[in-house]
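Colleague: In what follows, structures are represented as structure tokens.
None of the figures in this text is laboratory data; all of them are computed from the coordinates on show. Computed from a predicted structure; not experimentally measured. Cβ atoms are built from the backbone, for glycine too; each structure is taken alone.
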Structure I
Amino acid sequence: MLTPRAFRRECHADNIAMLTPRARMLAAYEGRPGDTIPVAPEFWYYIPARLLGVSMIELELEIPHWQALQQTFRHYGSEGWGIVAPGAPPVGKTQCTQKWLAEGRLEETTTVVVGGRSLSSRRWLDRIEPSWMVERFIKDFERDWPAYAELAFIPPAALDWQPVQQALDAVGEDYLLEVYLGDPFIDFAGGQRQGGLEQVIRDIMDHPLEMAALQERYIDYLVQKTRAVFQYTRARSVFVASIWSSLSLLSPAFWRKWDRPILQAVVQAAHECGGLVHHHFHGRCWKALPDLLSLGLDCICPFERPPGGDVTDLGALAGLMDGRVAFNGNVHTVEALIRGSPEDVRRQVDEILTAFQGSPRLIIGTGDQVGWETPDENIFAMIEAARRKTSQS
């Protein structure tokens with residue numbers, strides 16, 4: 001196995017200038033040649049918890065996520081990316097309570113009195129699974145949305161940006177820490193809407209004018225927030241996530257109307273500030289690719305293989321992308337990393353390398369977050385396959 005240390009020795013022997021993990025990621029985002037192809041497995045919750053020997057509850061409540069990722073990327077000797085967000089000042093009167101449930105889960109209830117309304121949400125934290133919402137703030141569209149908007153649209157200048165810069169300083173060159181900006185509109189509108197995605201679609205049908213106005217307000221807010229990121233921090237990249245914003249759940253036309261404008265506005269604002277934009281687009285993506293590529297995004301992930309996604313022809317994908325945006329992802333987290341052998345993992349990495357041969361805008365990543373059951377030898381095989389390719393070039 002070509003370990004990170006062995007790779008550094010080979011580069012030193014060949015008088016190759018070594019970049020840092022963060023610099024390799026940025027080079028791929030910007031389309032500049034690097035010293036090696038970056039490998040960025042999506043180590044989100046499971047692997048950091050396993051590595052640190054903590055429960056998922058401890059990981060979520062006691063350890064800064066950026067810090068857990070830092071230790072994980074260091075351990076495996078890979079590149080990577082993660083997110084950090086600014087703090088929010090108190091709005092209204094907030095009370096948070098916790099209680100243990102019979103299943104060994106922790107229930108966290110948050111109640112906020114704001115805008116003349118009392119809003120409440122609940123989430124369950126589990127020892128082995130990431131937390132999930134069981135109750136959301138917005139139950140009544142007409143009465144709760146105006147109150148919740150006071151929480152959702154805090155002026156960017158009023159946010160606490162100091163923890164963001166402190167995290168960026170602490171991470172340094174270990175990996176690419178990005179500022180979490182927000183989600184596409186459907187995810188934003190449903191994130192705290194009781195009923196989630198299904199209810200948001202009903203809201204659009206029942207309240208089209210109000211939802212269109214909310215979309216415009218959200219676009220304007222994210223533009224302001226994007227500019228604030230680069231005004232108040234030294235971050236190089238912002239991150240736009242996705243939950244339901246996927247062609248696995250939305251039609252292409254619906255996505256183009258409600259989510260695409262958010263991405264377009266963010267890209268324009270970030271580029272005007274000299275920043276970069278990374279978008280996480282899970283699930284089926286093929287019918288949205290022409291749109292995604294036209295936006296000017298700097299990195300897209302994770303280009304999932306079936307059954308979660310619809311990327312079946314990497315050669316055709318590489319031709320369509322044509323170096324316009326950094327490709328990140330595609331190694332199957334179940335069939336290859338969990339159920340497969342190191343050779344299966346190397347085979348999928350080789351398929352990506354062959355399809356994107358010669359492109360500097362390439363990051364070897366995973367199609368989703370790396371699962372708890374993933375053998376270490378498969379993770380190292382993924383990293384080694386790209387390192388070996390670079391050392392043989």
Structure II
Amino acid sequence: MLYAFHEAAFGMAAPLRLGAEITRHFWRSPLNPAGETDMGRTLFASADVVANMTRRYGKPAWRIEEVTIGGHPVAVSMETPWRTPWVKLRHFRRDPEGLAAAGADVERPPLLIVAPLSGHYATLLRGTVTAFLADFDVYITDWSNARDVPIAAGRFGLADYIDTIGGMLNHIGRRAHVVAVCQPGPPVLAQTALMAADGHASRPASLTLMGSPIDARLAPTKVNSLAEAKPFAWFESRMIDTVPWPWLGSMRRVYPGFVQLYSFMSMNADAHQDAHRRYFADLVKGDGEPAERHREFYDEYLSVLDMTEEFYLETIDVVFQRYLLAKGEWVHRGRKVELSALTDVALMTVEGENDDISGVGQTQAAHGLCPGLPESLRELYVQPGVGHYGVFNGRRFVAEIYPRVRDFIARSEAAL
């Protein structure tokens with residue numbers, strides 16, 4: 001019924017949305033002499049807020065066409081060298097001639113960013129990708145919206161997720177550096193341990209975990225408390241719905257992205273309300289720059305995807321209720337995950353002091369779970385003054401976190 005209510009609400013809002021769009025265009029038209037009056041800007045701002053709050057948000061474009069290296073612009077093209085119905089491996093190839101003109105090395109270490117599969121599209125990490133492109137040959141996981149995957153494609157659970165990470169690393173070929181942002185931390189660490197135990201040639205050279213729930217028992221947040229307080233059957237009965245026609249994934253059982261979005265926004269309702277009030281005021285004042293930043297953020301933040309029932313429920317069970325990785329009890333396709341097998345994969349953990357999704361201590365717990373790593377291959381960092389989003393994006397990430405991660409990876413590469 002979740003999908004039915006959501007689609008009904010979207011349809012019922014259509015007349016309001018249409019009226020708001022007409023009003024917005026009328027008062028923004030250069031042919032309207034009253035458009036720049038106080039009344040005109042106020043009516044435009046009101047219509048713009050209503051139109052944006054009631055429209056459907058599709059998957060955003062990557063919009064990474066250029067990166068600045070050493071003060072020189074370098075063209076970037078996006079390729080998709082590997083894919084399944086569930087994910088596209090995106091490769092951002094930097095123009096060799098542009099790199100040469102910038103005096104940068106054409107051959108740089110491959111780096112795989114594993115984006116979270118937790119409600120938002122991978123494009124939420126656009127700024128993260130752009131930062132790493134200055135120094136690395138960047139790949140990223142671009143996860144599919146489960147509602148767009150036909151039911152004939154089969155299931156996609158946590159074990160399939162782990163296998164997918166292995167398939168990507170195999171495709172990249174050499175020992176890549178891996179950055180796992182938030183949700184991917186536990187399954188990526190598990191796959192790294194499995195590959196390390198096999199001495200796999202494509203095992204990661206380094207693994208950077210950013211704001212990840214490696215041990216969700218530590219410094220529990222509202223997210224952790226909810227997962228622990230409710231029985232598993234509650235999530236099965238309350239959070240799962242069937243994708244309706246005419247979506248391609250019709251009849252697939254999913255955890256809808258709009259439910260996840262509502263949960264996130266309700267956690268910080270006051271902050272979101274204040275942001276929209278400031279946006280309205282900026283439009284009335286005609287202050288375009290902060291208004292544009294607001295639109296860019298919410299265009300991304302309000303774009304959500306569905307997860308398969310099995311992936312969502314298995315993640316709740318394994319990561320947030322039974323804590324199998326932290327307890328050393330995770331079994332992947334009949335094989336126990338032994339974190340002690342990690343002996344030559346450099347490990348860095350990054351946390352945000354004010355993270356309200358993965359509390360401080362949950363990510364750095366990985367160090368205690370990997371006793372086989374020498375101290376020379378470890379780094380632990382807690383960034384003051386940032387929340388969850390600031391761990392991997394924004395001004396503080398670019399200025400303070402990224403340089404530390406870059407230098408850690410450089411040391412790891414030199415040690416190979």
Structure III
Amino acid sequence: MDATLVRGIAIALPVAAVVALGVWRPAGPLRVGAAIVATAWAGLALLPVNLLALHLGWWTFAADGAVFRGVPVDLWLGWALLWGAVPALVPRAVAPVALVAGLVWADLVLMPLGAPVVHLGEDWLVGEGLAVAVVLVPAVAIARWTLAGRHAELRGWAQAVCSAGLFLALPIVVLDVVPAWPRPVTAAGLQVVVLACVPGVAAMLELARVGRGTPLPYDPPARLVVSGPYAYVRNPMQVTIVTVFVALAATLGEPRLLAGAASTVVYAAGFAGWHEEQQLRATHGEAWLRYRAAVPAWVPRWRPGAVDGAVLYVAGDCDMCTGVGGWLADRGPVGLRLRPAAEHPEVLWRLTYEAAGVREQGVAAFARALGHLHLGWAWLGWTLALPGVRHLAQLCADAFGAGPRPARVSTA
């Protein structure tokens with residue numbers, strides 16, 4: 001078969017399948033969101049799999065034109081649609097196991113037919129197995145979770161990984177950026193970049209934990225989220241992306257990366273800002289208008305706004321807990337009341353934070369409380385609340401005497 005025909009079929013068939021599924025069952029916003037995220041995941045994960053396959057000889061490509069790092073772009077995009085958008089648009093009545101099995105079978109048939117563009121090595125099934133494990137299965141899971149409204153935090157993490165990979169890492173690879181400064185300077189700059197990412201990640205987690213949704217407009221939170229980074233600025237993720245692009249441009253000595261910051265501002269302040277504001281106003285009405293009046297869109301407040309109704313329960317018989325409570329009270333937290341743990345209807349075993357849609361204990365509760373002070377302490381709190389960091393901090397706190405203990409004796 002002619003190489004041009006193979007490449008044409010490789011992109012045309014998945015596109016035709018997506019169009020046919022869309023015509024057969026018109027996709028609502030949630031299904032569109034599932035297709036976008038699943039395709040983004042598949043496209044992002046397929047690149048390292050193919051690069052590894054080329055390195056280990058699982059398969060190679062013989063193609064001229066539209067090739068990125070040895071991978072034909074049309075085959076890459078077609079594969080991403082087949083393993084991303086198609087599973088999201090297939091009726092939910094099709095079991096995920098059957099869906100994965102059918103797509104694997106199709107791939108096992110189509111890969112050998114890809115000659116003369118695709119040349120399979122003796123161990124190509126090893127690469128196929130890896131692709132199924134890290135590309136197809138997660139893409140199908142993300143699509144089904146989105147459609148079912150389940151595992152909001154995992155969906156949010158998937159979107160964060162896709163955004164970081166496609167909008168930050170991929171441009172650096174495409175531009176073939178080489179750090180311009182000595183290694184110590186670059187290393188220090190990259191640490192600043194990591195810290196700059198914290199508010200965006202914290203905002204994503206806030207949407208998932210409090211709003212039960214994700215940053216994707218097609219998969220929004222069920223409730224208006226005004227806590228966490230959203231208490232300081234209305235667009236924390238967009239501000240984070242702009243800051244990270246600027247920090248990366250300075251760290252790597254690559255001014256072309258500033259185009260990413262500029263495009264983010266234009267898109268977020270233009271179409272996305274208009275569309276999301278209309279959507280939020282229609283969904284949340286007066287609550288959104290009050291929030292918009294209290295919190296700026298781009299320049300963060302120093303003290304939080306639009307937060308209220310949070311309570312931190314502190315055990316009076318715990319010296320460490322009362323010390324923490326006193327330290328917080330001295331700094332005048334906004335929208336946070338401190339109350340004795342004995343007043344809670346339940347027996348509390350750790351420092352406990354409660355607000356609308358939120359309940360945290362121990363180090364996570366303290367991290368939440370820091371968000372009621374000012375932007376500096378809030379940044380520390382968001383960092384402290386990250387998975388892994390939070391668990392390590394809790395182990396250390398327990399080792400120094402902050403382990404669980406009943407705040408009062410149960411009368412049951």
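Colleague: Just checking, which of I, II, III has the largest value of percent of Cα pairs over 24 Å apart, for residues 92-219 alone?
Modeller: Once percent of Cα pairs over 24 Å apart, for residues 92-219 alone is worked out for each structure, III has the highest.
Colleague: If Cα extents along the principal axes in Å is computed to be 70, 58, 41, which of I, II, III is the source?
Modeller: II
Colleague: Then there's this: Starting from the value 19.2: which structure in I, II, III was mean count of other Cβ atoms within 10 Å over residues 84-91 calculated from? Could the numbers behind the result be given before it?
Modeller: Working: I: 14.5; II: 19.2; III: 23.4.
Value 19.2 for mean count of other Cβ atoms within 10 Å over residues 84-91 corresponds to II out of I, II, III.
Colleague: Taking Cα Rg over 2.2 N^0.38 Å, for residues 284-355 alone for each of I, II, III, which is largest?
Modeller: Looking at the calculated values, the largest one is II.
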